[in-house]
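Please treat every number below as a calculation from the coordinates, not as lab data. Since this is a predicted model, take the numbers as computed values, not measurements. Cβ atoms are built from the backbone, for glycine too; each structure is taken alone.
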Structure P
Amino acid sequence: MDERTERLNQAIAEGCRPTSAPVGVRLARPGESPPPKTKYPIADIGRRLAVCQGMTAARTLGWAVAFGAADHACPLPRVFMGHVAPDRFLDGSIADPYQEDPACMRIMEASYPRWSVGAYSEIWLAPLARCGFVPDLAVVYGTPAQVLALVQAANFGKGPGIASTSTGRYGCSLWIAGVAQSGECTFMIPGPGERIFAGTQDHEMSFAVPYPRFEGVIAGLDHIRRRGAYRYPVPNMGMLAEPKIPEKYFSIDPEAQAAGSS
């Protein structure tokens, strides 16, 4: 793990305390080889997997997972990775559950980020804590309260806020292509495929940080924590408020009610 990645992992652990590991993502070009002990779905697990399943394996099992073109059980990441031409995808033929107008179907499919054909040969996923490669981005899963700290950190030194765009599906396109292409942090609402096949939980959302923004997020997490702007776990100040006790309870001790009203 390179020094910048190590510091980001530490900053996330201190500032957000996610229950699953932050994951480093690398887009590998032809000729590159992943670190030792990296698992390929077909060769090492015996079956194809969806790349969102690989993300869950990396963040919950601590595995390093690599997907070549043949390892993808879902055809959509093959389009986003540039393993196949996007023409059939772009015609909108599988968008009809979400749109009625064919023109809207095509517009929606064209909105998903993707790489040109042949740009990359593999995608590698590994927990940041044991990331044997320099990642192109990091993806963190957490509750909205945890992701809030990352939004504030990413906005440190910028000001206008962190943008997020979602159609409610194909969230993997953002961490396969969109974040690396834009060079900007974003937060994501996991879509139905990730929930059904990869076990992403109802309370989870995710946040992605491209490698050039690691330093900014590290500095932002440190700043908001030191200045007391926001801390996770969130302090529950309700514990300092006097509770509203049912009136009937005071029948056993009228003096307690009188003391409270004085």
Structure Q
Amino acid sequence: MQPSLLSVWGPVTRSWDGWLLTLILAGLVPFHGVLAYGRLKMVRGVIPTRRKLRLYGTIVAMEWGLVAAALAVGHHHGVAARDLGQTIGDPRRSVAVVVFGLLGLLALTGFNLRQIRNASREELEATVRRARKFVPVGRVQVFAFTFVAVTAGICEEILYRGWLIAFAGALLGSAWAGMVVAAALFGIGHAYQGRAGILATGALGLLFGTMFVMVKSLVPGQIIHAAIDIVNGTLAGRVVKRLGPEEGGVEGTVHAADLEGGGTDVSVTSG
């Protein structure tokens, strides 16, 4: 990200609507996540598919609404989508980053699957404890969750990388400083996942932020981010199905054939 690009954001950093959107990302979004998680946690037993689909729909609508607001505020102050990083950048570098990232995800997923197969029930419970009510279980939920994952990949990169890095970078005079601030806010935005989730998503924010600043494009991060959420959410849902209903919960529809498969750490599952 060039200094000239950061200078484009000067009017945004001096505007009330630019600050309002930034404060929403820094405060309201984490609060909504904690509140929504608290409501899910209070539900005993298996959450009906219809209720979970409503939750997924709310997340999709909220994130695209925030992106629409970011584009509208930016346009009002002369900031285009390209200035948010929604551009291909250097095609060769972008493709190389995507390939490298997806290969890394594939290797990590294989490692986690082996870990899960050898894990005790207690370890599996601990792995999906915070995300158990949220992850998709069954084909209908997995299909719907794919839209959540793709939305998170596209929208969260625009908001937490494109918007926040440029906004904070313009204030601090450095895209790298803005990247650190944006990564911290990205971690806080996943406060519902607990301390470990905040640290994990914050570290992921540093990784995606570094990728964005170096490649000058959100596209590689959007593709990798969506892939991470699809893989982690889907496999975590298979772990939940394998474990069956929680103790004291309502009996679910778990069949012997569903006990095959594994899962992975869900600390970076979108929300």
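Details
- Per relative contact order in percent (Cα under 8 Å, 6 or more apart), the highest-valued of structures P, Q: Q
- Sorting P, Q by distance in nm of label points 7 Å out along Cα→Cβ at positions 117 and 197 from high to low puts Q first, with the largest value.
- Among candidates P, Q, the computation of helix-only ellipticity at 222 nm (-39500 (n - 2.57) for each DSSP H run of 4 or more, over all residues; to 500) that gave -8500 used structure P.
- Structure (P, Q) behind the derived value 22.6, 81 of Rg and Dmax of the Cα atoms in Å: P
- Structures compared: P, Q; top value of distance in nm of label points 7 Å out along Cα→Cβ at positions 125 and 181, i.e. the largest, recorded for Q.
- Source structure (of P, Q) for Kirkwood radius over Cα pairs in Å, for residues 45-164 alone, computed value 16.8: P
- Winner on distance in nm of label points 7 Å out along Cα→Cβ at positions 149 and 213 once structures P, Q are ranked, highest first: Q
- Test item: distance in nm of label points 7 Å out along Cα→Cβ at positions 93 and 109 calculated as 2.8, pick one of P, Q: Q
- Highest-scoring label, criterion being distance in nm of label points 7 Å out along Cα→Cβ at positions 53 and 205, among P, Q: Q
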